[in-house]
Structure I
Amino acid sequence: MRTGIRHLTAALVAAVLTVSLASCGGDGGKSGDGFTVGLLLPSRSLPRWEHADKPLIEEQLKRRCPACTLMYANAENDAARQHQQMISMITKGARVLILDAADTRALRSSIQEADRAGTRVIAYDRLAEGPIAGFVGFDGAEVGRLQGEGLLTAMGDKADGGSIVMMNGDPISPNAAWYREGALSVLRGRVEIAKSYDTAGWNTQEAHTNMAAAIAALGPDRIDGVLAANDAIAAGVISALKSAGVRELPPVTGQDADLDAVRRIVKGEQYMTVYKSFRDEAGSVAAMAVAVGRDEDPGDTPTTIDSPTTRDIPAVLLRPASVTVGDIGPTLVDGGVYTVRRICVPELREACAAAGLTG
């Protein structure tokens, strides 16, 4: 995937979005005009979609366009269902669709239908194919790089010549390949990739099954680390290792900073996760949706990205952050993501104290 990414500081991204928001507010009286925005999310298998993205996008959209209305649908990992949801929203007069495609290739024709109907589509979190107006997400190569670097750090003297298992994401998601290539950019030539698996639907149970197969094939002593593409996959990996009687768990990566994953990091079962500010992502896509809905050009976004079908798509690529046990306090607690009380359930109080999570 060629991105044409020009890495900018968070301050510059914020400044650009501020300009975009200001431009939405006062041209020809458009600031008071309301319209309908459709939000289409791909599944309920990851906690973030229902618990973070949906309420945050709704909040951010209402803040930027009080007269706007949000329609919502979840595809439940079914591309055909998502197609019908898109057509329904178009029929009901949605001016803009925020789409996290359940299957980017399968939804290409749906995006083309939306374009013919005059409904603009913004790809959210994963890059869609077809005539989209813009893309908002995180730099996937950076996510994978942080995971790979974190794993090598945790492996210590086994970082050169050690053996790892790669537990990749859903093969139909373009993000999965993006994360994998980012990780391989730092792992190639350093470690042996003894086994590599894709995980359909980012499903915890499938990750457990695949990891159990890796343990049976390799033996636990030949697994010095596990590159798990996200926290749901990490949960399956860790449960398989524990089920196999592995007492000293190898380092395991993750992504999304799910609450359960943060607790596993405190317990020492998972080494790290990658935190992506869903509030920043939601704010960015709401700003873009309002601009596009008011027939304004989102081309003042910080960068562009190419999809398999379209070049130079206006894009906001946000930067993720690595979180190990020492980062939980300054990144997640001080950042308002979780309170110490939520993280430190009674059985974790001792581990939390050792990690400096008190109060």
Structure II
Amino acid sequence: MIKITMFSSADKVAGQGVGSAYLELINLLRNQCSDKFEIEINRYGKSQISHYHTIDPLFYLSTFSKKRGQKIGYVHFLPETLEGSLTIPQPFRGLFYHYIIAFYKRMDQLVVVNPSFIKQLVAYGIPEKKITYIPNFVDNDRFHPYSAVKRTALRKKYGIAADKFVVLGSGQVQERKGVPDFIRLARQNPDVEFFWAGGFSFGRLTDGYSELKKVVDNPPTNLHFTGIVSRDKIAELNNLADLFLLPSYNELFPMSVLEAFSCGTPVMLRDLDLYHSIIEGDYEPAKDVNEMQMKLTLLRNDPARLAHWQTQAQRAAKEYSKEHLADVWTKFYQEQARKGDA
């Protein structure tokens, strides 16, 4: 039995993908690997493995204790991926970015959720041999396609006509997520219902807060901002939707996309290079808001095209299933425990 201590404050701020990824891993290990691992959370006793999910200053100080065993850092963001998310004035922004990398350098091993970030970490001076790629995943017991009967009931619950085309976006309401483009598409398509599931997790620190707040408070009639909602409701909204659309400008491996895949919802994404190494061919790509508009029109008028992306979503969901990732994490932790004992 390997003792693992998880260090995280990710679930204290609602509506973050980091928090969702953390909770998914905890549930996976407790439900599928309880015979292999003893899990503790935010305790400072002796441990074989300490897995850091967030970069809290107290967690950083704890890395200097010999009780921590093998130190694992989860890389959910890099300094460049925070641009467009938070408004932090200089010199504090530079200091914070320096701290992020200093935290990562304290780790014995880093886990990235997207292989494209390995080179960027190496550029910061972290040896490639200390970096492992393990993708995010979601629990298909919660995120799965609903039956036709249940989907019809959902439409009635939300007051959406059976023949109305529905587009869903999900994540924090911020510039980086491409929310202004989502708003523009809603205004250009008044006969389509648009839902954005998420809110201002960091309040006024959110980049673009003032302008986005005006729209959230007074949206077009066909645009619905749900605010921060439970993961069960996210599953409902994915099954309500005909298309999941994430116009984000920068991501690692968004949980929201995996949630859509797992529900069998066709996906359209701004075609970022970082997606190519993990989910290329599984989503409808669009380079900008104009191409999003063009492809939205195509998908609405071509059921076969929409069905193709639904099939691809279902295929991708199998690759990122909890069953497969349980085996990946088990082998990873066992290897790290051996290194720590050496």
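Could you figure out which one of I, II the value 3.7 for distance in nm of label points 7 Å out along Cα→Cβ at positions 135 and 191 was computed from? Let's see the in-between values first.
Working: I: 2.7; II: 3.7.
Checking each candidate, the match is II.
Of the structures labelled I, II, one was used to calculate percent of Cα pairs over 29 Å apart, for residues 111-318 alone, giving 24. Name it. All intermediate terms of the calculation are to be shown ahead of the outcome.
Working: I: 31; II: 24.
Of the options listed, only II reproduces it.
Throughout, read-outs are computed from the coordinates displayed, never taken from laboratory work. Treat the numbers as computed from the prediction; the structure is a model and nothing was measured. Cβ atoms are built from the backbone, for glycine too; each structure is taken alone.
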